[in-house]
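Multiple structures follow.
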Structure I
Amino acid sequence: MNLPRRVRIVEVGPRDGLQNEKIAVEVSTKVELINQLTEAGLSYIEAGSFVSPKWVPQMAGSDQVFAKLATDTNTIYAALVPNLRGLERAMECGVKEVAVFAAASESFSQKNINCSIAESLERFKPLADQALANNIRLRGYISCVVGCPYEGSVDNETVAMVAKQLLAMGCYEISLGDTIGVGTPASVEKLLARLLEEIPAKKLAVHLHDTYGQALANVLTALQMGISVVDSSVAGLGGCPYAKLANGGAASGNVATEDLVYMLNGLGIEHGVDIKKLIAAGNFISQKLQRVNGSKVGIALQ
């Protein structure tokens, strides 16, 4: 197999994972989780989000979280920002990298951020200019790259258009989100084949949900196509409150970081993460949330 020698894992549990959990999480617990993940060797952690607590209550206190994080580490602590005010708050906290989020589905964009795809991209341009002017790195997310809960399948051309516009405004990397987890190796391969016609693999990452149990298979497909950055969430935390399934439930969480690391170990791919310490972090936050650990590896190796 043609696989990358090393994979960079983007740990999104403290942000994308926790924001959809029902039990409120204290700032001290968030900080302890992030510290444990750092100790486990994760070099990039999404530590919070500067959105309105009215819309995402779990992200209240992100400023306090960043204030308590270690500054003498090589780990990047990033934040999600929806607008200029969010960026300003992140800058006040000394955040060095932020992420913005668009969608490849008009319906999802309207439901999620109350504007069209085009309007969202216009909204991000001054934010991007401000971030880059202050030497803050900018990462871009695209939701619903394979399927949408409102529209069904998503056109690969739309994904390509959004990705190119985010890159043009200064994002160094685009994370492709299968928000409702409907992707299969075939659909992921088709999407990546289209994007790689115009975008280098080094500028793409994958963010794959495990709703239908396809996430690891889809990650492997992406690795075989030259992608070397994978988003994942400790203990499989998270989901998407906007992505409702036919049975009335919400889409399940991201691929578990523990499961991803176990697969990478089996493939002989470097990643720099201590799986025992990672499992301990997953068990810690699962106990705090009073929920079963969502990682199969985390349960098997306890």
Structure II
Amino acid sequence: MRHHTTFRQLEIFEAIARLSSFTRASEELYLTQPTVSMQMKKLTDIVGAPLVEQIGKKVSLTEDGRELAQASREIFAILDRYTMAVAERQGLERGKLKLMAITTASYFAPRLLGEFSKLHPGIDVALRVTNKEQVLASMADNLDDLYLLGTPPQEIDVIAKQIMDNPIVVLAAPNHPLARESRISLQRLAREPWVMREAGSGTRNAIERLFHEHGLEIRPRLELGSNEAIKQAILADLGISALSCHALTLHQPGQFAVLDVEGFPIQRHWYAVYPAGRQISPVARAFLEFLLRQRGERSCSPDKLGANCRADCAS
């Protein structure tokens, strides 16, 4: 088998095993689905045993598939260590940086990567943005260099470095009656229709925890799966919501009203995370140091939230 299997085939198989989907694997690797299917057929023929089982769109691994997935990860880990050793000798003139981030981090992560790339133009950077479940699955398998999260995971032993403030602010349409009020109580806010992220969202958990601490409960009028959908619902007068200040980065001042509410902003943080015990590459270490140096300059200022929140987050 080792005389015929290619690294590309193993890379495709590892992506399918990790994502449980031919479609998502093809998207991640920028390949067509026929190419992915063809390479998987060749790999299966070489191994001489089925590697995956597919029922509808759901893909699961056979026992042979699970063994090959583990072997593939070990092979790629060896290659990563080799690349790390080469990078150590070459300094930061060349190398690769693989980042994975939850969706909300897309408001600032590409900008930070761009600034880092200007300092080190020889480094290839890759950023995958997805939901928290996929980030944790990738972290458990040690597949990327660094992970950007709003809350470090409890179920995985990690090193977490605080890189940026992440204030949660209450947003409403600019013509909302509460936009003209000050020091709005949580009791008053609880009577409003809310548009919320799905259950399990870190932002939603923080909001509900604050209300529960005051003996209050909010019942969402709508549950939506993305911050962009929530913002559109706010502008359509479907309710109010609370989102990261960074979600306002690309909007014009005054497009949303940032309400003056007692107990807000809820001060959370962004973290750069990697598995404990892992020796991160020189490139990843340099990027982490870059993030830590920029920490003070990249945070929304809680005392300037109001109309200046968007500008503060974008600076």
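Coordinate-derived values only; no laboratory data. This structure is a prediction, so every number in the text was calculated from the model and none was measured. Cβ atoms are built from the backbone, for glycine too; each structure is taken alone.
One table, with the values for the structure above:
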{"quantity": "Test item: mean count of other Cβ atoms within 10 Å over residues 48-55 calculated as 18.2, pick one of I, II", "calculated": "I"}
{"quantity": "Among I, II, which structure scores highest (criterion: percent of Cα pairs over 19 Å apart, for residues 24-119 alone)", "calculated": "II"}
{"quantity": "Structure with the greatest value (metric mean count of other Cβ atoms within 10 Å over residues 176-183, set I, II)", "calculated": "I"}
{"quantity": "Top of I, II by Kirkwood radius over Cα pairs in Å, largest first", "calculated": "II"}
